[in-house]
Every structure is written in C-alpha cells, then in structure tokens.
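Heads up, there are several structures right after this.
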Structure P
Amino acid sequence: MVHPVTEVALCGHATLASAFVLFTCQKWPEGHIRFQTRKSGALVVTKRGDLLEMDFPARPAHPNTPPSGLNEALGITPEEVLWSAEDLLVVLDSERTVKAVQPDFFALERLACRGVIITARGERSDFVSRFFAPKVGVPEDPVTGSAHCVLIPYWASVLRKDELHAFQVSKRGDELFCKHAGERVRISGRAVLYMEGAITV
C-alpha cells in the first residue's frame, strides 16, 4: 500500500482523475479543463477521443555527479545519471535491465533527491521507465506524470523526435503518448471509472 507523506508539486494521477470525473460524470461542456495549482501554475487537460492529454511544464535533466550510494541502492551500474529539479534520471542499457531492477528502498531513501527515475530505450516503444520515491512514502509509483516531465525532454533530444510512445513498466504500469513542446510537455493516457460512492452527513 502506498502512503504518500508529503504534498508533491505536480501530480499526474490526480490531474487525470479529476479531469476524467469532470468530463465523464459531470458532463463538462468544453473540450478542455484548466486547473490552477499552487506549485505548478496552470495545468490544462484536453479530451481527445478516449485519451486525456495533460499539458505540463517540462523539467529537463542535466548531467551532474551521481550521489554516493546510488549504484548500490539500485544494484546496477548506470550508463548515465542526470539531475532534474527534484529527481534523478538514471539511464540504463535496456528495457530488460529496467524491469529487473530490485532496489534497496532504505538506501534510496537516504539519497539527496525526491525520487529516482530509471529508463532505457523500449522494445515496443520509444522508451520505458520506472519511478521510485520512498522518501515521500511511495516505494514504486505505477505511472508517474511528473517523471515524464523529465523523461520526455531527455528522450526527445536523444531520439531526435517530438512525438514519443512510452511504457512505465512497473507491476501495474501503463502506456503513455507523449509530445515535447519546448518548455511544455503533453502526456496522454486513459482513465476508467473504478468505483462510485455516496457519503451521508
């Protein structure tokens, strides 16, 4: 069970779910919804068929010295390590390696960053990823919008393309359709209605 222990600056799950409820359950009359957030400014979600496209700020990562203990925490030697505003971006040699990583969450929690994104070129997609953030109470996140704000600029530069197809290959993972748009990124995914309830006060 995931129990976040802090408020995050940008949350893809909540943005996508809120838009889905407004579009589907509240019959939102327009094709887009604009959310105003405390830490990330305006976030716009646009309905495109069965996809919901989120417009988020890009968070490019830059090369820097890897923190001590990273390799031991992940149990692998990265090909490249970069730093973004909050997270580490760790590039590995293959999708198979990304799937096989079994991190030491206690060791990851001691690193001087919010979370660790691991990524590689995909076998059926442009890239794959996983995201670990035990420091904020999320050992592994199933699908992470904020991580793709880092991943999209990186892979757009490496692959020299702005339209990208991605999979987050966690146990529950999912497929994302991504676009690099300069200082913004667009992340599209699907949502389904899982449960409805009523509270009597």
Structure Q
Amino acid sequence: MADFIKRAGPLPERPGMGDPFTSLAHAIVFQQLAGRAAAAIYGRLVASLGGEMTPRALLSRTPDELRSVGLSAAKTAALIDLAGKVTDGTVPLGELASLSDDEIVAKLVTVRGIGRWTSEMFLLFELRRPDVWPVDDLGVRNGYSLIHELTATIAPKALQAEGERYRPYRSTAALYCWQAVHIKRGTTPAS
C-alpha cells in the first residue's frame, strides 16, 4: 500500500454536500440511476421544493407531487421515510458528531432505501470519518486486489481481516483502493 500511495500521490479532493439531510436525499435519488438522469430528477425535485432540500419541504408534498418530478414509487417512499425519521428523531442528524460510526449506520439503515453501503459512503464522504472500511464495495475490493497484485478479487471477509492493519485510517486506504481502479482505467474519480 505504501508503494502505491507514493506512486499515486495525494488523493483528489472529494467534498461532501455540506448538509447531512441533503447528502442522504441525494444518495437515495442517485441510487441505481445513470448520473445524468439522476441529476435531472434531483434538480427537478429541489426546484419543486422551492430550492431547499429539507425534511419539512419533502413532507409538505404528496407522493404524487414527488413522483411528478420523475421519482419512482420506491424512491418517493424512501425520501418520505427519511424525512419522517429525521423529523421524529429516529435519525438524529443534529447529533451525528456524538455518535460512533456503528451507531450512525444502525440509525441510517432503519430508513427505507438506505443500507450499509449507503451509510458507509455517507460516513466517508459527508462526515469524513477516518476509519471506514467498506468491504462490500466492489471498487474497494478491486482496488485492493490491484494494489496487492492478487490474481482474483479479494472477498469481503478476507478484506475485512486485511483492513485491520490500516486502523485507524481505513478510510484513507479505501480511497486509495478506489484510486487504484481509476488509475488502471485512466479515469478520474467523480466528485
């Protein structure tokens, strides 16, 4: 890993959205959609909410109004569930700094449409937590395998064990794993 980091150089900046609720709503909208289509739907959604992505704004719209911007029924239900759980305190976004990574994941996965992977990406990119190791992410698994010149992609369980050596900075190791994939493909990471 150290040799790869020397070759790859500093990681590119990947700023978060600056607001936990907006970040999570954005993640829900973008799941399983091509970037352009998701961006268009998200843009229409924010415009329909008067330019602000807040729980109150989302809950002030009917499901049909939300669906009219191009959201699927499942994404509509997920956004309403997120807004409701933030409003009722099930997902206490104002208290994230005091919660451990595992506590945040446990709260987030109660929201329809948010699983472990989305929670880990939120920890990494929005909260910039230093010790996130998303072992189920194919990019991390592929990058780790490239860096360590493995003949096959490492399995999640094996990657979990390997990650122990990078504590308490597994987030940096994960970002370099993604960087290895981008270098191999000749692409740059999306911001």
Structure R
Amino acid sequence: MSSRIITLPNLLTVFRMALIPVFVSLLFYQRFLLALATFIIAGVTDGLDGLLARRFQQQSPLGRILDPIADKMMLVTSFIVLSMRGVYPVPIPSHLPIPFWVTITVISRDVFILVGAAAINMVTGFRAFRPSLPGKISTLVQIVAVAVVMLAAQTRVGTGYYLPTVYASVFTLTLFSGIHYIFFVSRLLNENRN
C-alpha cells in the first residue's frame, strides 16, 4: 500500500469533495439537471478512483479514509438540502421535499456506524471494517432516490405516484442495513479473535 498522499485516486476523491458546494449551489438556484449532472460526475469519480488505485497500486491509508467520507458527505448533504422547501420551485410538486423522517434515518444510520466503528476500534483495536451487502444495496437505493428527486423537481410529473415508494424503500433499506451491520460486525470481530 502506498504511503504517498498526492496520488491520482486521492486527487479524484478531493475533487469529489470539492463538487459538494457546487452541487448545493446548483440546487439552491433550482438548476436540478445541472445538479444531477454534478451528482453523476461525483459518482463516476468515485468508481474511477477505486479502479485507478487498484490498477496503478496507489491504494493509500489516506485514500481508505477519505473515500468513504467523500461518499457520505455527498449523500448526506444531498438528503439535507433536498429536505428543504426553499430549494424547490413554487408551487412545490406533491411529495416534495424529501420527508424529514427519511433524511434523519439516513443520517442516523451513518452516525451510528461511524461512532460504533470508532468505539470498537478504541476498545479492541479492530480495524477490518468493510461494507455489508445490505449496506451497499441501501447506499445504491439512496443514490437512485436522490437522482429521482432531482428529476421529479425538474419534471414535476406524477410525483404523487412514485415518490412515496422511493421514500419507503430508502427508509426500510437504511433501517435494515443499520440493524444488519450490528450482526455483521459482530461476526467480523469473532472471526478476528479466532
């Protein structure tokens, strides 16, 4: 693993973090299609930095820390901003903004996992945390939900039919993945002791 800080994957991760204020600004100016394009670019750089790190042997301790932070920052920021009524045109389409109970569930799960991982690391020294399959599925559904909400804000067609299902899916999968992660980490800890 490379100990270098300035690597192409790390620069892409920093670029992704720098896109967050651009993304938020576009939402506040109700440029939803440009915000969606920025969100997609952030997603592409997320896949690209991991691919380049493996391809050119540029995995680094800094990259392992920054990459998930950049992902969570973009997603959490998206949910928070898209939960604000002020970013939507008037009259606001039905079932927008994102309900607070959906946003707080997304944030709470991430905080719970982060605090739990930090506590386990301090007490046991265990560091081999990795994403669970339900966690990956939940993140994917959250990404799709953010994209769908931005499209809904732009097109304003039929939001009453599909947005409640989107919100219910995000809530259910986020909650399930958080509960599952408790058992997943317990198993990892037991394997580490053996």
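Figures for the structure shown
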| quantity | calculated |
| --- | --- |
| Read-out distance in nm of label points 7 Å out along Cα→Cβ at positions 55 and 103, computed value 1.7, structure in P, Q, R | Q |
| Mean count of other Cβ atoms within 10 Å over residues 143-150 - structure with the largest value, from P, Q, R | P |
| Source structure (of P, Q, R) for Rg and Dmax of the Cα atoms in Å, for residues 71-134 alone, computed value 16.2, 53 | R |
| With helix-only ellipticity at 222 nm (-39500 (n - 2.57) for each DSSP H run of 4 or more, over all residues; to 500) derived as -16000, matching label from P, Q, R | Q |
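Read-outs: derived from the displayed coordinates by stated rules, not from any lab. This structure is a prediction, so every number in the text was calculated from the model and none was measured. Cβ atoms are built from the backbone, for glycine too; each structure is taken alone.
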